[in-house]
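No value in this document is a laboratory result; all are computed from the given coordinates. Computed from a prediction, not measured in an experiment: that's the story for all the values here. Cβ atoms are built from the backbone, for glycine too; each structure is taken alone.
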Structure P
Amino acid sequence: MKTRYPTAFVLNVIAPDRPGIVAAVSKAVNAFDGNVDSCSQTVLAGYFTLIMVLSFPQPVEPEQLNDAIMGLAVDPSELGIHICRYTDQSPGAKWMEGENFVITVSGADRDGIVLRFADYLADKGININDLYGMTQGDQFILVGQVSIPGRCDVRSLQADLEQLAKEIGHTIRLQHENIFVAINQLRLPHAGGKTAR
């Protein structure tokens, strides 16, 4: 990914969730005339986490950015901040090559589900781009977006995953991202309560 300006960083923030964290970070970036080139934020079990790719028109040191964010935070002691240099030639970029698929895992909650799932993918050289897991009662649901390299045979992967599902007593589905989105597309109601068709 090309950034707007030449001086670029990856910023990661983790903290107990509260209003104003994104605002503090954004104000700090703006103070250096910076740009948010990409970002992802979520809250998990009461903890806030944010990752951003930021770029600046003039040289900025990570320590300057860190201090600016801390100075604007409501409670700086709560923030965990990590900043590193960004390059569009990042070594991790090669792992995002390939077709995007979505894997869903569901079944009774038990130890080792994420380990078995992640270990299998790692063994096949399949990168996890995004991962979400949650418990609902005694059930555990895991959804992962993965990049499957062209050298991999999707049918063989599906067969392997079905075998893994039997071993751990869970249901595992592998779908191309486009199919997953089409099947799970939200239908928004029109005015008057009618559903779009």
Structure Q
Amino acid sequence: MVPERIELRGRAFRLFVRRDEIAERVRALAEQLRHDYAGTEPVCLIVLKGAFVFAADLLRQLPLACTIETIRARSYGAAMVSSGTVHIEAPALELRGRDVLLIEDIVDTGLTLQELVRFLEAQQPASLRIVTLLAKPAAHHLGLPLAYIGLQIPPVFVVGYGMDYAEAGRNLPDIYAAEPIAEGQSGL
């Protein structure tokens, strides 16, 4: 039985997207990718840490010859607010002239992802597209190449299926949304 409500690090979360709906969206995305990348050998870059669960499920359903790598873009460090500087840790991989598929778990404001796209475009790939399980409305105003979106969600904080709250909750098979904070409690 899937719990309707959980608590992580003193914060309450409610069930938001069930695992069967996630699996269906992943299957649909894999079908689109199989069609669009037929006959190619794309480089699939998984954005760490959050996208590893989504990427594993997605890539197992793609019968493509592809290169799989990870990339990390961080702007928070140990703080809960952005430092304003994005640090990118990328593999030593030749992207010039290659089709690149960036696999992301969630696109929130899109600002860190925007820096990551700039970095990758400087490598002169033949194409660069993003597949994300979740996207929030704010991300659509940045002109990011969000070619494949599993679900559009409202601006809520979510955990599970690779996404975390202070490094907790990544292992949950369902996605949970933070419940509103009662007056007098501290926020995220």
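A value of -6500 for helix-only ellipticity at 222 nm (-39500 (n - 2.57) for each DSSP H run of 4 or more, over all residues; to 500), calculated from one of P, Q, originates in structure Q. Structures compared: P, Q; top value of distance in nm of label points 7 Å out along Cα→Cβ at positions 71 and 103, i.e. the largest, recorded for P.
Can you spot which of P, Q the value 52 was calculated from, given it is percent of Cα pairs over 22 Å apart, for residues 63-158 alone? Corresponding structure: P. Taking relative contact order in percent (Cα under 8 Å, 6 or more apart) as the criterion, the highest value among P, Q goes to Q. A value of 47 was computed for percent of Cα pairs over 22 Å apart; which of P, Q is the source structure? The read-out comes from structure Q. When distance in nm of label points 7 Å out along Cα→Cβ at positions 127 and 151 is calculated for each of the structures P, Q, the largest result comes from Q. From which structure (P, Q) was mean count of other Cβ atoms within 10 Å over residues 7-14 calculated, if the value obtained is 18.5? The read-out comes from structure P.
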